[in-house]
Structure P
Amino acid sequence: MSNMFEGKVAVITGGAQGIGRAIAEAFRREGAVAHIIDIRPGDWFVGDVGDRDTLERFAEHVIRESGHVDCLINNALPPMKGIDECSWEDFSWALAVGVTAPFYLTKLLAPHFAAGASVVNIASSRDRMSQPQTESYTAAKGGVAALTHALAISLAGKARVNSISPGWIDTTGSDISGADAVQQPAGRVGRPEDIAEMALFLCSDRAGFITGENICVDGGMTRLMIYHGDHGWRYDGKGL
């Protein structure tokens with residue numbers, strides 16, 4: 001433990017499990033006070049970040065408890081539904097959770113950012129690549145990636161704003177081996193801690209000259225060119 005964030009205040013949305021939980025634990029390990037909001041019941045602020053009133057109450061809670069914010073991590077997970085099944089309401093909620101909430105919570109907390117504050121939005125490698133039937137999630141992640149560089153310019157001098165695009169991150173603690181692991185140029189599937197460490201770095205003084213960036217942490221998968229017959233890859237002729 002280096003206590004790199006001793007006396008700092010971190011706010012994490014969707015912090016009850018998976019990547020969000022790993023990020024919250026990492027900040028606490030480094031000495032920060034971590035405020036979590038999650039829709040799941042627990043000993044954190046419980047609520048849906050897709051709801052305006054909930055975000056306003058959460059922001060008030062954070063400022064009442066801590067007075068300022070050093071690090072804001074917008075991580076809450078939008079739902080994934082495709083064009084065949086996704087309704088207007090489903091798609092609107094995905095954008096509310098994945099894009100509107102990061103924008104509005106940043107807006108609410110910006111007057112209380114401490115000197116050297118940092119915002120990190122969790123995007124996805126799906127902001128640049130897709131599988132079928134993923135439109136709601138992919139659109140939200142693409143939106144927050146673009147929101148990141150817009151906020152970085154608007155908040156210049158007040159906060160640095162960056163995003164992380166995780167690839168395949170196993171949040172179940174499974175031992176994933178075989179083809180699923182070997183296909184990754186890094187030789188393994190990602191872990192939540194991989195994203196948490198990047199979040200710590202981006203919020204630290206060591207990243208003081210980085211803002212408006214989207215950093216893909218995906219074991220190299222988005223750099224892997226795939227052709228039929230290359231390295232065991234086969235196209236079965238059935239399409240997607």
Structure Q
Amino acid sequence: MSAVPESFATAFRLIVHADPVLVRTVALSLAVSGSACLCAAAFGLASGAWLAVVRFAGQRAVLLALDTLLALPSVVVGLVVYLLLSRSGPLGSWGILFTPAAMVIAQTILVLPIVTALARQVVADALRDGGDQLRSMGASALVRALLMLLHERWAVATLMLIAFGRAIAEVGAVMIVGGNIDGVTRVMTTTIALETSKGDLPLALALGIVLLGVIALLNVAIALLRHGSGPLAVESR
């Protein structure tokens with residue numbers, strides 16, 4: 001049997017038999033990216049709702065900066081977080097560099113602009129359709145925005161799945177701040193990069209298949225949610 005088919009066969013065996021290294025790596029990936037999305041949601045949803053209803057000097061510049069951050073390179077995020085958490089950095093006393101906590105911080109920063117921008121659009125669109133009724137009832141602007149977030153919960157779920165997909169598929173930031181330490185900070189993307197460079201294709205292929213499966217499931221879930229809540233896309237300004 002040639003090398004490539006044999007590697008694929010071994011990769012599928014690793015998946016079918018739930019190889020411990022594979023399971024541990026996948027579990028850490030899901031935990032880190034899930035935690036980052038929850039942290040981003042805690043701040044990003046409220047910030048997006050606020051940006052949808054307030055008017056202030058320099059707002060267009062803020063929104064332009066937010067749009068720019070949507071394409072924020074993950075390696076830049078990793079570099080900034082590394083500098084902050086290194087021994088000589090302002091947060092070096094935390095002692096969390098090269099730990100999953102540092103990876104969560106990096107991914108939170110990476111997906112926060114996505115959550116904020118999409119939440120702002122969801123609220124703005126919802127207020128155009130049904131904001132007058134809430135305004136006539138005397139609800140304040142921020143209350144109206146938060147109520148619209150609750151009303152558009154399927155759209156909110158969709159944007160969170162988009163953020164999760166961005167987080168779990170990135171490699172640069174977690175590689176820099178996590179150090180890719182075996183059994184501690186190796187996630188799917190960093191392990192794929194390492195094992196491929198070492199020539200250990202079966203584990204890299206197995207993780208690649210699992211990662212593609214996770215992304216495929218996310219896309220199916222997003223499609224189903226969009227079907228029920230309408231399209232979601234960042235509007236151009």
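Bear in mind that the values in this text are calculations on the coordinates, not laboratory data. Just so it is clear, the model here is predicted, and its values are computed rather than measured. Cβ atoms are built from the backbone, for glycine too; each structure is taken alone.
Could you tell me which structure in P, Q was used to calculate distance in nm of label points 7 Å out along Cα→Cβ at positions 143 and 207 as 5.1? Of the options listed, only Q reproduces it. Have a look at P, Q and say which one yields 21.8 for mean count of other Cβ atoms within 10 Å over residues 23-30, as calculated. The value was obtained from structure P.
So relative contact order in percent (Cα under 8 Å, 6 or more apart), computed for just one structure, reads 31; which one of P, Q is that? Matching structure: Q.
For which of P, Q does helix-only ellipticity at 222 nm (-39500 (n - 2.57) for each DSSP H run of 4 or more, over all residues; to 500), calculated from the coordinates, equal -26000? The read-out comes from structure Q. Computed over structures P, Q, Cα Rg over 2.2 N^0.38 Å reaches its largest value in Q.
Identify the structure, out of P, Q, from whose coordinates distance in nm of label points 7 Å out along Cα→Cβ at positions 39 and 55 was calculated to give 1.5.
Considering all the candidates, the number was obtained from P.
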